[in-house]
Structure I
Amino acid sequence: MLSGTAATIALAIGLVAGAGALISARATDVVIADPAPRTPVATRVLTRVDSYSVPRRFTGQVEAQQSTAIAFEQGGTVAEVLVDEGDTVAEGAVLARLDTRALTARQTALRAARGALVARAELARLTTERQEALEDRGFAATQRLDEARLGLAELEALIAETDASLEGVAIDLDKAVIRAPFAGRIADRMVDTGATVGAGQSLLTLLEDAAPQMRVGLPPKLAAGLRPGLAVTVEMEGRTRAGTLVHLRPDLDPATRTRIALVRLDGAALFGQTGTLTLDETVATDGAWVPVTALRDGVRGLWTVLVAVPSDAGSVVAEEAVEILYADETRALVRGTFADGARLIESGAHRVTPGQAVQIIGG
């Protein structure tokens, strides 16, 4: 019985010793793995700026550089209107005429009266010459000579008066014809042939169609930094057009409290058409530009960015809170707890967490 127990114990000891030797042998075959490589991240240096530009858009309306209401200076009956709405006219082209029969008749009468005065003046001149000759020989009284001379002077004055009246009629005849003061297009026609019009009553509206301009209201502060001659861009019906700032009014529009700017457009445009003027406004601030992809949701409405900071182990990830000041499609201007010159993790931020050791591959 004892010998069986001893044999069992001896077998157990042998098994344990063999197992230990086997485990020891396998342990010597295990290769210890190297530490995991650090996650590579692309970085860039954050540099603070003191201002940024914001594109501002302002709506305006296209108008003609010159717009004139055409009217006769004197009233009368319209004999002829030679243009219609939409017609293109050259400078000096005849647009309308008044009935001038009364003026022509008066002109004819004045010319006849002048002819009679000229005949009488010739007779008075001859009479004066005869009286002067008789007086030299002592056959004429001084009274007769004075009467002849004064009669001639009176007739000459009447001739001058008639000439002035004829000139007045010629001016009235010229004003009875309306000519285009500049090249353009007829916008409105308010009167037809045969109508009786008063002095100054509008007949037509003429718009200059060369180099149209757009009227835009701008904030006074923004307008103060602009100068005539500035090249600008205007968007109309989805197309971008070039323009030039030609005038800035020195006053404020009482209705909108804006300063009116006039922009000359390149090419043709429909009057009354609306367009959008884009200008860059400089805003003073203190912040740094970051890619939109580098922003992460924070708490209480704030955002965060990840930065790589130096440590004994190389570089580790740290989280900084930021506030967005301005953003567009690709980048955002932010301010926050980061230091000037911090290395922003702009690529690979989704693969790391604060406190993690990283490898910097850019910036």
Structure II
Amino acid sequence: MAASRSLFLLSLGGTLESPAVLRKCKYAFLTLPNYSLIAVANALEPLRMANRLVGNEVYEWSVLSLDGRAADASSGLNLSPTGALDKLGAVDILFVCGGINVREAVSPALLTALRRLAERRVPLGALCTGGYALARAGLLDNFSATIHWENLSALREEFPRVRISDQLFTIDRDRFTCSGGTAPLDLMLNLIQVKLGPRISQLVSEQFIVDRVRKDTDRQYVPLRAQVGVSHRGLIRVAQLMEENIEKPLSLEKIAKATGLSRRQIERLFKRDLNCVPKHYYLEMRLRRARELLLQTAMPIMDITTACGFQSPPHFSKCYRIQFGYPPSAERKIGDKGGRLREFRAAPATVT
């Protein structure tokens, strides 16, 4: 069965080695109290599916807690069996899995245990808010790292020696940090691609109805209210109007009239809180929407040009190239090609 499945995968264009010669990869997931169950599930399931597709136990995983008792997720559920951290054997990566109230979940005993693991040269990762524990332990100093968008600003303030990124996930040498929700699925798909090749990674993503495998250059969406705070209602309303009018962009005068703010007030708000002009913010919003359509739909570029409020394909192409470094016509080729993840190398940090 394993051999026939491997031949099937090779017939689809894969570059899979014989399962018999593949070294088993072992991951451990250290669950903190109130961890995010969706983040952990999105990390575990791609490993299970990769084993199924390959027809061999290429991946092995374990769930741990500091004391060996099953920790409750934020949903009140827990995972079993759960082992104790001090029983951890050799692993390729240990992921610290956080969730809500992560500050209360990080104890002196946990910090000591994480530092000992680092001394043993155990590669360390984090899902959702688990990066906070690594940062508290001093294990992300001078590393690029990411965390769930709700915690980005706080981490930047509290840990200035950590290069905080708003990427979906960040790999910097032997640190693997990831934002929450579905982003761990993207991280694992990229790690699977390194080990088993892009075809297996793509097959796993298809099993989970994922449109594309996102890369470490993709950013997590950070709501404006998280960037500026809920008290900036005028600025948030301006951004909402922009988002509601992508196809036919509004002039700044019309936005000012609709929000009861003057043009000068709007420009001042954007400069003070976002360090940009409204026109540039609006353009970036439209280009992000265009990129989503290019990667997630089969819409012709002409239709995307219109849907995102650009005057003509040449104008759209020029703006897109300035923003992303290549024209819209190249985006789908890059997305289809995928590309091999840089294993244990620093990903560029994009701090806004």
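What follows is calculated from the coordinates using simple rules that are stated; it is not laboratory data. It should be emphasised that the depicted structure is a prediction, and the values quoted were computed from it without experimental measurement.
Descriptive notes on the structure:
- Parent structure of the calculated result 50.0, 206, given that Rg and Dmax of the Cα atoms in Å is the read-out and I, II the choices: I
- Given -14000 for helix-only ellipticity at 222 nm (-39500 (n - 2.57) for each DSSP H run of 4 or more, over all residues; to 500), calculated: source structure among I, II: II
- Identity of the structure behind 26 (criterion: relative contact order in percent (Cα under 8 Å, 6 or more apart), calculated), options I, II: I
- Each of the structures I, II was assessed by Cα Rg over 2.2 N^0.38 Å, for residues 158-237 alone; the largest value belongs to I.
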